[in-house]
1. Given that mean count of other Cβ atoms within 10 Å over residues 106-113, derived from a single structure, equals 17.2, which label among I, II identifies that structure?
2. Could you figure out which one of I, II the value 2.1 for distance in nm of label points 7 Å out along Cα→Cβ at positions 66 and 130 was computed from?
3. Which one of I, II has P(r) over Cα pairs in 10 Å bins from 0, in percent, as calculated from the coordinates, equal to 7, 31, 40, 21, 2?
4. The value 1.2 for distance in nm of label points 7 Å out along Cα→Cβ at positions 90 and 122 was derived from one model only; which of I, II is it?
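Where a number appears in this text, it was derived from the coordinates with a stated rule and is not lab data. This one's a predicted model, so the numbers in the text were calculated from it and none came from an experiment. Cβ atoms are built from the backbone, for glycine too; each structure is taken alone.
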Structure I
Amino acid sequence: MSIAGIDLSKTYQGRKVLDKVSISCGAGEICGLLGANGAGKTTLFKILFGLVTPDSGKVILPENAVKPIGGIIEKPALYEYLNAYDNIHLFSSIQGLKLTKKEIAVQLDKVGLPTDRMDPVAHFSMGMKQRLGIAIALLNNPSCLVLDEPFTGLDPMGVSSLRNLIATLAEKERLAIILSSHIIEELSKLCHKLYVLKNGQLVNSGPTQDLIAANTLVFSICAPGIHTAACLASYPVVFKGNCAMVTIDATQVPALIQQLHQEHIFITSCTPELSMEKLFETNTECTP
């Protein structure tokens, strides 16, 4: 099952927050929405949830589902004086479910939360609150999951853990997952497709790795003694310690790596340096 928004537009007090934005996400797919604060990400999500009515365009949700879409907008809305069990019990009752304690434990286990904690949610870390919010969003088995800036406020371990959970839910539960962020590094590790919003307009979209390759001008190639490599003379390059910042087309990188190997330069890392300016200004695909 998939979710889609087609030509969605919304204006607030004379300001166009969304301008004919189209986005789609299929079952088992993770799609990222990249944009600065104020780009229109949260408004788009509110339209998908039916919390805001668009001025034009339409939303297509899976049919024949008790709850076609679940998710978290801005931050998990939890009752922090209650424990995790009581939070899920309360939200499940609101959604017409009568879960046993064992069934609630299954929901907690699904998102990697301990089933033996009975203290208030106020004691939980931000990462644990995000997981609990996801557990609540998954009540009634929605086909689609929407997460608004899920990595905000998490430490590196929390980010890694949540990223693994999202990937598992897409792969094993076959959920269509859309998540927003202003951090390209996290979206690039997780998302199959990427949509780039700027001032309410979709300025770039397509397979994540294709977009990164198309908008990468420089590669950071690190190796002991790399400054001695003769083959680098053919490219614009800036040396930083044991790394060379090489301006090169992505298609030429494999050949350059081979040339470096032939010169006995043994590479320890090769990292694309994405041009955010190029990504936010070009329009490579823009197909939902």
Structure II
Amino acid sequence: MIERKYSGEEPRTPMPAGATDTQMHMYLSGFPAKPSAPALPEGLPGPDDYRQVMAWLGIERVVITQGNAHQADNANLLACLRAMGPVARGVAAITGETTDREMEALHAAGVRGARIMDLPGGAVGLEAVEAVDARAHAFGWCIAVQFDGNMLPEHAPRLERLRSRTIIDHHGKFLSSGATPQSPEIDTLKRLIDGGNCWFKFAGCYESSRAGPPDYDDIADVARHMAAHAPERIIWGTNWPHNLIKRTEDYPDDAALLDTVLGWVPQAYHRRVLVDNPAELFGFAK
């Protein structure tokens, strides 16, 4: 069984009041994985475990993202939001058929975003993005979109037409061939961000890095470039509990990972990235 760390040496990076983790997953017992869905993580890392991580890292607010194991059944997400209280917001899996009554219940529980996961195991893919956009926009939500970032030039025209604020997840997740600051995919990303309705999330760098730990140099090059280009459009997340990590020896030290990733953002912009941008997207008090 994988052993996760919930505490350790404190990060060197000072975290401002209101620091927000905008990408993580959380689980409670009584909510089994759906048939044919990805498995639940071992040990069901839940609210009490994550509160230890918050205290360790200096996180005060959190955005809980619907896990793929539960597909489009948001019951576990709602239970976790109740358990975490007002410091938490949620990103749910919805479709174009999600009713107003369901949307109102999700919104009242703290959901402020919809998830598009166009990779194996995802509940709702890009084929539904326009329908999801219509539902999300009606409630003032954002949409977090994850796909192979090397397809960004192909998908950009659709993303540009979305009315909801859109987040490109997981450092763009350039899986097929990677990316550098000079890649056409990054030119497309900057054009989307410059349109004023798109954000870029720093989270889960290890999932697409070819260079690997501890510095993730390939991800770092693009991240520094984007942080310099538009710090007002960058957000950050831990990606806890690191569901794709299957061995204890590969499990990241969250404090060290925080220091590495936030080191790609100039210190002068840390409050913007960690507090103000998440507040704007997810409805936290500024």
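1. Values: I: 17.2; II: 20.2.
Corresponding structure: I.
2. Value 2.1 for distance in nm of label points 7 Å out along Cα→Cβ at positions 66 and 130 corresponds to II out of I, II.
3. Derived from the structure labelled II.
4. Details: I: 1.2; II: 2.1.
It was calculated from structure I.
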